[in-house]
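J.: Take a look at these structures.
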Structure P
Amino acid sequence: MKEFTIIDSFFTKQNCQRKDVILPIGDDCAITQVPAGQQLAITTDTLVSGVHFPQDSSPEAIAHKSLAVSLSDLAAMGAEPAWINLSLSMPTGDPDWLARFSATLLAQCEYYSVQLIGGDTVQGPLVITITAHGFVPEKQAITRKGGKPGDLLYVTGCVGDAGLGLAIALDKHQAAAGNASYLRKRLDFPTPRVLAGNNLRRIASACIDISDGLLVDLQHILQGSGVGALLQLEHLPLSAELLAEVGQQQAIDLALTSGDDYELLFSVPQEQVTNLERSMLQCNVPVTCIGQLTGQTGKIQLQWNKQAYQLQRRGYQHFALEESVE
C-alpha cells in the first residue's frame, strides 16, 4: 500500500474528535488550541523492534505499548493527555498488520480522550515514534526536582513483572502457563497511570515513571532534587506471579533493575500522606511506601529488615549505572 492510502485507510477515521483540535490530519500541519490557564507538556518516545519490544510482538501489543509509554511520561508530570503525533516506519505496507495496529492505537486513543493529529509514514525497519501532548495547570507540573530529605518514597502497582515477561518472551525463562500469560501481558500491555498522575498534583514533591528500572529512574530524582534515598526492600510490591516463578531474592533484583513497568515512582512530604491515601483510593490505584529520601546526595541505601542488602544483578541498560548503591 502507498503512503497516502495507508494514512487515509487506517489513521484518519477516529472516534475521538477533540474541540481543541482546530485543524486535524490532512494538511501540512495540525492546528490546536491550548486552553486558558493550562501549560503544554510534550514528550517523544521511539520504540525499535528487537530493542524496545520483541520481534514477534503482535501489532496490538506494539500499538498499545507505543502509546502507553508516552502517556506514562505525561502521567509522571501530572499532565492530562490531549493529542499525539505518530511516525511509523515499517518494512512493508501490510494491510492486515496496519489494520490491527491502527485499530488498537485508535481504541486506546479513544479510551484516554486523545486525538491523533498528524505524523509521518515511511518504509524502513519497524520503528514507532509517538509525540504526546498534554495539559497541566499552570505551575502544577510535577518534576524530578522537588524531593526533600524526609519525604516518603512510593510506587504504584507492582514492579519487576515486565522484566521477567521479557525473559519469557526471549525464551530465557520457562514459566507456568498462567504466570507466563500475566507476565507477558505486563510487558506488552503496560497501564499508564494517567489518573494517578493527575491526582498527584499538589501532593507529590517529585515523580518519574519506571521505564529503565527502579534504581536507574530513582537516581534521576536524586540528581534533580539533590538528595539520597533509603529503600526498604521488604516493602517492595511484588506480584504473586513473579514470586511464584523466581522466588523472593531474584524478584527483588528484577524489581530494582528491570525496566518497562511504567509504574510511577514518587516522593511525598509526610504531611501529605493522608491526602495521598485518599486520592489513590478514589482512583483505585494501589500505592506502596518503599522508603524515604535522605540528605546523602546521590546515594541509594538498600536494606532488608534494617540490614544492608547486596544487589545480585544490574540488568540491561543502555548506559552503565553510575550512582552509588549500597
Structure Q
Amino acid sequence: MIASVVRVPWHTAHGGYDRLLDHLPEVRRITPPSGPLATRAAGQAHRLLARSCPLPFYPAEHCATDLHLLASRSAAHVLYGDEQYWFSRRRLGPTAVTYHQPPAHLQQHLPACTWRKLAPTAERIVVLDPHQQAFFADLVPADRVHLVPHGIDTTAFTPAPASPPSDRPLVLTVGWWLRDWTVLDAVHQRLHRRYGDGVELVVVTRQARTRAWHPAARVLEGVAEQALLALYRQAAVMLLPLLDATANNALLEAMACGTPVVATDVGGIRHYTGEAALLPPPSDVGAATEAVEKVLTETGTAAHAARRASARERAEQFAWPLVADQMRGVYQLMEEAR
C-alpha cells in the first residue's frame, strides 16, 4: 500500500490528516520531489496538466504525487481527494480516496455529471461524516463508502496539568475555513458590551489581515504549535462559529486539550462532539452568545471541570491509533478484492 502525501502548510506539526500515516508504518509515502531539477520538472508537468484539470485547487505538489501514483500499480490511498484525485483516477492499481469537504461544497467543486464519472473510479471512498457518506452512496454502491473519522494526536494535544486561572476568562476561536465571521463579530460585540475587559477575546487565523475585526479581539497569525497549545489549555471556552463542516482540526485539538466547546450545529460537528459540546443552531447569534456565557459562568467550578473532562474523553475516541485500525479494515477489503 502506498499513500500520496502533501503536507498542508497551515497545519501544525502534530495536526492534519496526514498524521494518520504516523500510525500506519506499513504504508509507504509518496511525497513531492525535492531538489531544483525535480522541482523544475514537476512545475513543467503541472503547467501542462493543470489546464485540463477541473479541480479548483491543483498545485504543483499534488500534480507531482499524481504522476507517481499513475506510475504505480500498487494499492494506493489518496489522502485529499478533493484536491488531487483527477489524473490519478486513471491508474491501474486499486485506489482508496478520502474526501474532506461537505456535500454542498463537493457539489460546487464539480458538476453532477462529472461526479457520476469520477466517484466510481475509486475502489473505496473514505468519508469523515455521515452527510458525506450519504452523498457518495448516491454515486457508488454503499458498501464501497466507508466512514472513517478524522483523528487527533491525543499525546501532543493534552489538557493543562491544572485548571487555568479564571480572573479574566479567555474565549478562543481558531481557524479560517468555513468560519462564520458574521456570527463571531456579533458574539464578540455582545460579550464585550456585557463584560468589557473582563473577558479576553482571541482569534487565531490565517486571515488576520483580510478583514476588520472587533476592536476588543486580539487576532494572531502564524502561531507556533506550542503557543497554540498554551492557548487551548488556557481558554475557558472555544467558540467555533461555522458555515459548514465535516471534521474540524481545531475542534478536535481543543477537545483533546480539555477545552469546553461552543460550535455551530452544522455538518459533521455533532458526529465528533456527541454530547461533549454546546451546539447552537446556524446563524443564531443569541444562542451562540448564551452558550458561551453559560460556560463562562461555570469557570472555576466543578461544572466547568466536568466539561473539560467530557471534552477530553470524547477526543480520546478519535485518537489516531484507533482511526488507523479502522483504516486498516478498508485496506484489508482492498487486498481481498485483488
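J.: Comparing distance in nm of label points 7 Å out along Cα→Cβ at positions 157 and 197 across P, Q, which structure shows the greatest value?
T.: Top value of distance in nm of label points 7 Å out along Cα→Cβ at positions 157 and 197 goes to structure Q.
J.: When relative contact order in percent (Cα under 8 Å, 6 or more apart) is calculated for each of the structures P, Q, which structure yields the highest value?
T.: When relative contact order in percent (Cα under 8 Å, 6 or more apart) is computed for each of P, Q, structure P gives the biggest number.
J.: Comparing distance in nm of label points 7 Å out along Cα→Cβ at positions 5 and 293 across P, Q, which is largest?
T.: P
J.: One of P, Q was used to compute Kirkwood radius over Cα pairs in Å, and the result was 21.1. Which label is that?
T.: Q
Values in this text are rule-based calculations from the coordinates and carry no lab data. Computed from a predicted structure; not experimentally measured. Cβ atoms are built from the backbone, for glycine too; each structure is taken alone.
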